[in-house]
Structure P
Amino acid sequence: MSAPIKVPKGLYGVAVTETRIAKSDADGSLIYRGYPIADLAAHATFEEAAWLIIKGTLPTRGELDEFISSIGSRMEVSAKVYAVMRDLGRDSHPIDVLRTGISALGSVDSEPTVALQQASIEAKMSVLAANCHRVPRGSGPRGPKPAARFGANLLQMLTDREASEYEEWVFERVLMMYLEHDLNASSFTVRVVASTRADPYAAAAAGLAALKGPLHGGANEAAMDMLLEVRGPDNASAYVMSALKDGKKVMGFGHRVYKKLDPRAQLCKGYLRELLKKQGTDDSLYRLCDALENEMWERKKLPANLDFYAAPLMYSLGIEIPLYTPVFAASRVFGWMAHYDEQVAEDRLIRPDATYVGPTGLKYSPPGSG
C-alpha cells in the first residue's frame, strides 16, 4: 500500500469527487446544474429548481405538474412518527426532533424502492420541519393544505396564517437559496452514508445531524439571536468592535468558498428591503443588517453569508427562530437526495486514511500492579 496523501485539515481546497449538481466559486458565483442562481431566483418556481437539482434538467409542464402532485400526495405523516416526536418532550431541540422523526419514518414507511423512499422523505420533511417545535410541546400537528404549492404550504404550516402573494414568493426564494450548495458538510455526510449503501432515511438523518452545528445549518438561528441582541443600526459599530476585541464570532459572516460576496446573501438582502416595504414595516432591521455588513467588511473583510440575510427574512415572515434550521432542511433535502443518487452511482465506499500521531509500544499492566 502506498503512503497516504496528506491534505489540509477539513479537506479545504481538496476535490474528493466529481459532481454535476451544483458549484459555488470564490468569485461569488453559484450555479445549479449550469444555471446561475440569480436567473433561477428571478424566473423559476421552487419546484422547478428542486426538479432541476434532482433530475438534471428543467421540467416540462407535464413533469412539473406530476412532481407537484407527487409531493402533495406524499405529505401525510403517520401518527406513529408524531408519537415518537411527542415523547421527546418540550425541552428537545427542534432539529433533534426532526432527525428523530426522519429515523422513525424509515421504520414505518412501506415504500418499496429507493426512488419512492426519496420522494416520501422529500415530501414529509417539510411537514415534520413545521411540526418539530409544536408536537413535543403537546400541540397537535399542522397539516398541509390540499393543492397548495410547496413553499406556500410550508409557510402556512410554520406560521398558521395567510401570507401575501409577495411573502410566499420571498419564502420560495429563501428555500431556493438553501436548496443546494455543492459539497457542504451535510451533503458530504449524506454522501459518506450513501457510499455504505445505507438507505435514504439513514442518509437524511445523518445530514440532519451535520446540519445542527452553528458552523453549518444552525448559523441562521444564531444570526437572528445576534441581530435581536444588537437591536438597532446605531449599535452595530460598538457591537462589532466589542465582539472582535473579545474574540467572539460575529454570526452570519465569512464563508469557506466566498471571499468577497455570497450571491445568495445579496439576493436576500434585496428581498428583505422590499419585504419590509410591502409589509409597511419600519426598515430598522434592514438598516441594522446593512450596518453590521459594512462594519464587518471594513474591519475584517468578511462578507455576509446566506444565513445573515435569510434569518431576518424568516423573522419578518413570522417564523419562530428555533425553526430556521428545520426550514433549511426542508429545502436542502432535495439536494441531499441528488447527492445520494450521485454517490450510489459512483459505487465507491468513502473511507479516507488518517495519520496516526499517538504513542506506540505501550505495554499493558493490570490495574493496581504499578
Structure Q
Amino acid sequence: MNRRELGNLLSNLSKVKMIVVGDFFLDYYLYLERKLSEISIETDLEAFQVVKTLKYPGAAGTVVSNLRSLNVNVITVGLVGDDGNGLDLRRCLTENHVDCSGMIEVPDYDTPTYMKPMMCEIDGTIHELNRMDIKRRKPTTADLEDALINNLRRLLPDADGMLIVDQVREHNCGNITDRVRLVLKELAKKYPEKVISADSRDFLSLYDGVMIKSNIREVVKAVSMEVNAGEDELSLAERCGHQLNKKTGKPVVVTLGRNGLYLIENQEDQGLYIPSIPVTGPIDIVGAGDSVNASIGAALCSGASLKNAGILGNLVASIVIQQIGTTGTATPEQVLAQFDAHPEVAYLER
C-alpha cells in the first residue's frame, strides 16, 4: 500500500458507521503516591493515597475509542448500570460523540469496571498493582437478552458493519450469550454485505457465519488442534486459521503479537503474513488487539481489501503500544506519520 492509498483509506473512514456490541467496562485508573502513604491506625497496614484518577471506556469501549480516534461513526449496544460507574462510562462515550442509543440502562446493575491502581514509587517508577474487577457473574436474564437483540435488529440495517466484543469469561453472564450469538449468526446471514466480526477470549468456537479476529492462542483453543513439536507460529496460524475459516465461512485475522498478523480470506488460498511495524523503546501491549480489531473492521467497511486493512491494523497497533500506562489510540495524522517514519518496511510502498 502506498501513501496515497493509505490517505484515501483514512479519509473514507469518516463515512463508515459501525455498531460495537458486547461487554462495556469502565477502566478506572487510580494513581497512588508511595511517598504520601500513611499507616492506618485501625489496621496497621499501609494506606495508599490517591492523587489522580482517570476513567476511560474499557473492553468494548476500548474498541469504540479506537474507532472514534480514526473518525469512524459508532453506535454502541450493551448493558450499563444506573450507578456512578455507569454514569462515568456513558459520559466518556457521549463526550467522544458516540451514539449510545443502543445502550440499555439497568437498575441495580453494577457496571462492569476494571479498577487499576497505579503506584508511583519514590524513585519515580510507575507500576500497576493487582487489578480489582467488578463484573457480573450471574447469567444474563431473558428480558435483557430480548432488549439487546431488539436493539441489534433495529440498528444494524442502517450500519455498515458490526464488531462483537465478547469479553466476559463466565459463560452466558455477559452481554454476548449463546442466544445472542445465534441472533448474530442470523443477522450475518440476512445482511451478507455487512462486515460482522467477532473477538472472543473464550468462546470463539461458538461463533459461525461471522469474521473472526483473535490471537494465536485463542485460535488454537477454538479449533482444539494439537501443536506439532517444533511447529513455527506461522505454520500454526495457517493450519488453525484455515480450520476456523472452514467452520465460519468468513475471513480470519490472527494476531501474532510482536510478529504482526496472519490473514486467511478463504479456503482456496494460502494465508497472508504481514510482519509488524518495528518500534523501539518501552511498549505497553494493553489494547493492541482492540486497536487491530477496530482498524481492520472499519477499513473493510470502507471497501479496503483484507491486505490493506491488515496493513492499517499493523500501523495503528504500532502507535498504540508506544503509549505507556494508558489504553492508546491512533489518529489518521499519527498513522500517516508512522507510515513516513518506516521506509524500511517493504509493504509500505514509496
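All of the numbers you see were taken from the coordinates with simple rules; none came from a lab. These numbers were taken from a predicted model, which means no experiment stands behind them. Cβ atoms are built from the backbone, for glycine too; each structure is taken alone.
At-a-glance table
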| read-out | value |
| --- | --- |
| Entry that produces 79 once volume of the Cα convex hull per residue in Å³, for residues 186-257 alone is calculated, selected from P, Q | Q |
| Label whose coordinates, when FRET efficiency 1/(1 + (r/R0)^6) of positions 146 and 298 (r between Cβ atoms, R0 = 25 Å, to 0.05) is calculated, return 0.00 (choices P, Q) | P |
| Which of P, Q leads on mean count of other Cβ atoms within 10 Å over residues 58-65, largest value | Q |
| Top of P, Q by relative contact order in percent (Cα under 8 Å, 6 or more apart), largest first | P |
| Origin of the value -11000, where helix-only ellipticity at 222 nm (-39500 (n - 2.57) for each DSSP H run of 4 or more, over all residues; to 500) was derived from one of P, Q | Q |
